[in-house]
Structure 1
Amino acid sequence: MEQPAFDLHQIYRALSVLSDHSDIIQAELYKRSKKVIKRSTGVLFYDCTNYFFELEQESGLKQYGPSKEHRSNPIVQMGLFMDKSGIPLAFCINPGNQNEQSSLKPLELQIMRDFELSKFVVCTDAGLSSDANRRFNNFGERSFITTQSIKKLKKELKEWCLDPTGWELEGSRKKHDISKLEDTPENRNRIFYKQRLIEGYDEERDIAFDQTLIVTYSLKYGIYQRTIRERQIERALKYLKTPGAADKRSQTDAKRFIKRTAVTDDGEIAEKAAYELDTEAIAEEAKYDGFYAVCTNLDDDPADIARINHDRWEIEESFRIMKSEFEARPVYLQRDDRIRAHFLTCFISLMIYRILERQLGEKYTCEEIVSTLRSMDMRQLEDHGFIPNYKRTDLTDALHENAGFRTDYELTTPKSMAGIIRRSKGL
């Protein structure tokens, strides 16, 4: 509605100013957002991702590290806190070669200092759940819920998790044997669980450090995992036709089901390596189908804890939105301060989008909202006024109703448009 009155070089200079005030901007955004929408800060979700640069030389924040997209470019790491309603709370930018686990505590301390928050539950995935991070959130009024890899548990706990007996359903104390479950629509929609207390002690703080291991089983989730693996096995069989391509593999790649034998039965080095389907690896992975585990120091109902952890998907979606609709990557800036400011603008945009999404009743996708807003141009008819240069839809009606003004009249006079611009700046 209002044409910009600045040049590109002024935007670059402004990035340095934004970077210098990033912490206070995040704190003020939180305080002001509470006047617009209710913030649910009792549970905070935390996760990390990385963004790549179109260059080869690493420097400053731009470092080579484990890329989420398996790219061979320098990257920076972003840590993001989100509240339970899915609205961003705070973020940090770190070098691409930094361990993700070390990013949690500094940002959490910033939230406690600048946001005046002290009582909350931090929910993370297994990659961020170091023992030090758990102990940090086992103090004061802080608690934690974190995904737990069953494969990495000690043998006795792993066997307990996979034991088919002793499972319960929410609202009942009856014990179930999941090995006897029939594949029915009713059973597919059930979530079975069991829990076990793991006692511990924090010598540094001289307090108890007890954790509850909660493991859930879903027949529907198990069938889904089995279906995905069967497709991967089909791809692995295709790789066997071109063995040379089967050597490089990742944890989720179909190539993990291919076994390479470089010695003969007599123990001698073979002239040519042999490749075959690794049936033992397939059987080992199948044992974990349908199982999911979390660790927590809360005493809440296991079903409630499982539901809280399930909401972590929204932070993954937030990363996807920044990388796709907001085009946050690749990053074309060089200076560290301007790189941080670039992601500050992405963070602010994400917060505005999430609030708008809630106010619109979560009826529209991010792509629909963003593309519609980008298309809502106005055409000026000399001194007569402005006419809409976009198509009126249910979404444009909803956006106008939420904003409290309209731009879709046949003609908006210059005086009315000046009033709309003043109001939009005061929102």
Structure 2
Amino acid sequence: MSAAGEGDGRLSVTHITTFYPPTSFGGDGVQVQRLAMAQARRGHEVRVLHAPRAFELLNRVREVSRREENDEGGVSVRAIDGQGGALETLLVHQCGGPVLSRRRLERMILPTRPGYTSVVHFHNVSLIAGVRGLRLGTGVKLYTPHEYWLVCPTHMLFRYNREICRERTCLRCTLRAGRPPQLWRRRALRERCMNSVDRMLYPSQVTQRVYHEHGVDNAGEVLPHFLPDAYAASAARRGGRDAEMEPYFLYAGRLDAVKGIDTLLQHFADREFAAPLWVAGDGPDGEELRSRYGSHPAIRFLGHCDEETLGVLYRDAVGLLMPSAGYEVFGQVVAEAFAHGTPVLASPVGGGAELVEASGAGAVFRSADEIAAVTGEWTADPELSGRLGHKGRQFVERELSEAAYMARYEDIVGELAR
């Protein structure tokens, strides 16, 4: 372990994030959880502050099963919105910072103590701390953007929920999304608050580029997410594809316009492919998509799948299809498919394509004809898809391992602390 300030390199890390499992919608919460637990396994002191009430409000549920305080895997997990509730969530959204919960947040950040280097790591803070919350805490401050909230009121830079944002119409787009405008969104305020952050950790080159194009000049670097050792080991134990399975291609993710799933389903409904499409996941467009395509013989909806079930689906698929229509920040499902030895066919937009091109473990498509050609080739030649999947496994071991990520993370903290 690299030195990280005083002592023997031990860190005292507070992660601040709106969403954290089980009160999370998907990839961003899972990545925070994986990072926190990996740090705890390495002997660091780790706390996560999150806002489950925000998840309840956005998910339109009265209350999920949760506790104000919880300890799991050596990680101290604390809910900070117990007193302010829905009002505090609204105030953070509108004011750009914690109002009722500011003192609670400050008290819950792990204190600096001898022998440890203090780290405050911000993630999706949109409904827990806001941009003003970036000034909270002391020590090394890191920010990992899991979406584009800093530069986009709807978080995704996906204008009118139908296309990549290339012309700023923020007010109309926000209103069409059913959200109230945010008065705090001034570039000068954002820059003043961002001055408190020592380093941006971008999950992909495309995320870094997009943030820079939208005026975020904070010094940062690309640090792709990782897969935990236990996940990679479990995937390896599953072995290769079950030869008795009928061939199928897999989509895994939220059923949401920004994911491009609607267009992919339309392609499978309009033309004949070498194998059917199995769809794992759910989301805001789920009901509509199932009503339109649920009876089509080439499309099978599986609903939400737990990690164990999804692992089997990855392993037995001929390939994973990732049709992103927006700037995917990383491509977690791509990394997971690679770990199971499954190649990936991705759209050219976002972090998924970046992983495919860096690994050589798949292909990038730009049309329905290219999807048909590649899926047909992989289905007809299992040895080809196997070779591509093997490249994916090697890429995970080489570039997306827990050890490689943590070593770089600790180096960054050590550099900033000094």
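None of the figures in this text is laboratory data; all of them are computed from the coordinates on show. Just so it is clear, the model here is predicted, and its values are computed rather than measured. Cβ atoms are built from the backbone, for glycine too; each structure is taken alone.
Work out distance in nm of label points 7 Å out along Cα→Cβ at positions 303 and 335 for each of structures 1, 2, then name the structure with the largest result.
Values: 1: 5.6; 2: 2.9.
Comparing 1, 2, the top value of distance in nm of label points 7 Å out along Cα→Cβ at positions 303 and 335 belongs to 1.
Given structures 1, 2, which gives the highest value for FRET efficiency 1/(1 + (r/R0)^6) of positions 55 and 295 (r between Cβ atoms, R0 = 30 Å, to 0.05)?
Values: 1: 0.15; 2: 0.35.
Structure 2 gives the largest value of FRET efficiency 1/(1 + (r/R0)^6) of positions 55 and 295 (r between Cβ atoms, R0 = 30 Å, to 0.05) among 1, 2.
Taking FRET efficiency 1/(1 + (r/R0)^6) of positions 183 and 367 (r between Cβ atoms, R0 = 35 Å, to 0.05) as the criterion, which structure among 1, 2 has the greatest value?
Values: 1: 0.45; 2: 0.25.
Largest one: structure 1.
In terms of distance in nm of label points 7 Å out along Cα→Cβ at positions 159 and 239, which of structures 1, 2 is highest? List each step's numbers first, then the result.
On the way: 1: 3.2; 2: 5.2.
The structure with the largest value is 2.
Using Kirkwood radius over Cα pairs in Å, single out the structure from 1, 2 with the greatest value.
Numbers: 1: 25.5; 2: 22.2.
With respect to Kirkwood radius over Cα pairs in Å, the highest-scoring structure among 1, 2 is 1.
Comparing FRET efficiency 1/(1 + (r/R0)^6) of positions 23 and 199 (r between Cβ atoms, R0 = 41 Å, to 0.05) across 1, 2, which is largest? Could you put the intermediate results ahead of the total?
On the way: 1: 0.60; 2: 0.90.
With respect to FRET efficiency 1/(1 + (r/R0)^6) of positions 23 and 199 (r between Cβ atoms, R0 = 41 Å, to 0.05), the highest-scoring structure among 1, 2 is 2.
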